[in-house]
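Just so you know, all these numbers are worked out from the coordinates, no wet-lab data involved. Small disclaimer: the values here were computed from a predicted structure and weren't measured. Cβ atoms are built from the backbone, for glycine too; each structure is taken alone.
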Structure P
Amino acid sequence: MKFIKATEKDIPVIQDLARRSWMHAYAEILSPEQIEYMLNTMYSEKEIGNHLQNPDYHYYLIFDEVNSSFDGFLGYQHGYEEKTTKLHRIYLIPESKGKRIGKMALDFLKEKVAKSLDARIILNVNKENKARKFYESQGFCVYNEVVVDIGEGFIMDDYEMEFYITWI
């Protein structure tokens, strides 16, 4: 497994991986219309390009060297709040689930966060998303609930979760 820093040339790969993972992860949680709206808004070329221009925002592609294929990606932002990194995106394609890739990705993120000297990682997870249990198994705890109006009559009904970095 290899984590490759994404650049603007990788935007189509990120968009493809997002679509493939979202259609699986959210099919039973969100309407097809909300999935399309969120993909078109959050994963537009302009939106991802803006993230890549921010020196604190990082995208990494997760590359399977054995199969020469991309399994997913993560996107995070250092300094989102004081001493806090926000994990905005971590998505795996359905075929890569159950291979411990999510754990490897979070371990990779934790190393990056520790090097940045942030002390905390936060993320949002849909209240109906099974990923919540995965995050809890990796040491994340729910600290808040939020309902966010994202436009076009759609909302995000999420838990906010956190993890504190400990230095040895």
Structure Q
Amino acid sequence: MATIEFALCGSAFLALLIAILATGLTLFAQQVIQTVADQMARQVLTGKTQVAGVDADGFRRQACDRLPSFLSCARLMIDLRRADAFADADPGAPTLTFDDRGRVTNAWRFERVAPGDVVVLRVLYRWPVPGGPLGFSLADSGVGQRLLVGTQLFKAEPFA
């Protein structure tokens, strides 16, 4: 009798434990992406990126260098755009579009920032999430993928 009760309760407990671990890892990865966005925004905010003449590829490489080893640079996307005013800025998560092979087809921007510009920086990452027990899934962006977004909205400081 105890074995049957354990089998019934144990499987539910195991499913719950797997869901907790998957959610915890996803939230940790989300925080890492937000931290990278914070660090990269600081580079733009202070004008370090602009003064050094860093282009889109160089900026992406700098962001990749800040990723821990468990995150792949191939899944990282950067979107840096100016807005006329804070009210005009769109800091929301974009809707990803895919081609027939499952590759992201969105056109990301990397706009030059001048002192005083209102800027939206989004660091995006397609985090692979496995399907969980009992239909649990954190996927929201394609099959087995979750879009993690780190966003910064700021006004660039004066720089020389």
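So the values come out like this:
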{"read-out": "Per relative contact order in percent (Cα under 8 Å, 6 or more apart), the highest-valued of structures P, Q", "value": "Q"}
{"read-out": "Identity of the structure behind 0.75 (criterion: FRET efficiency 1/(1 + (r/R0)^6) of positions 70 and 86 (r between Cβ atoms, R0 = 41 Å, to 0.05), calculated), options P, Q", "value": "Q"}
{"read-out": "Among P, Q, structure where Cα extents along the principal axes in Å as derived comes to 77, 32, 32", "value": "Q"}
{"read-out": "Read-out helix-only ellipticity at 222 nm (-39500 (n - 2.57) for each DSSP H run of 4 or more, over all residues; to 500), computed value -12500, structure in P, Q", "value": "Q"}
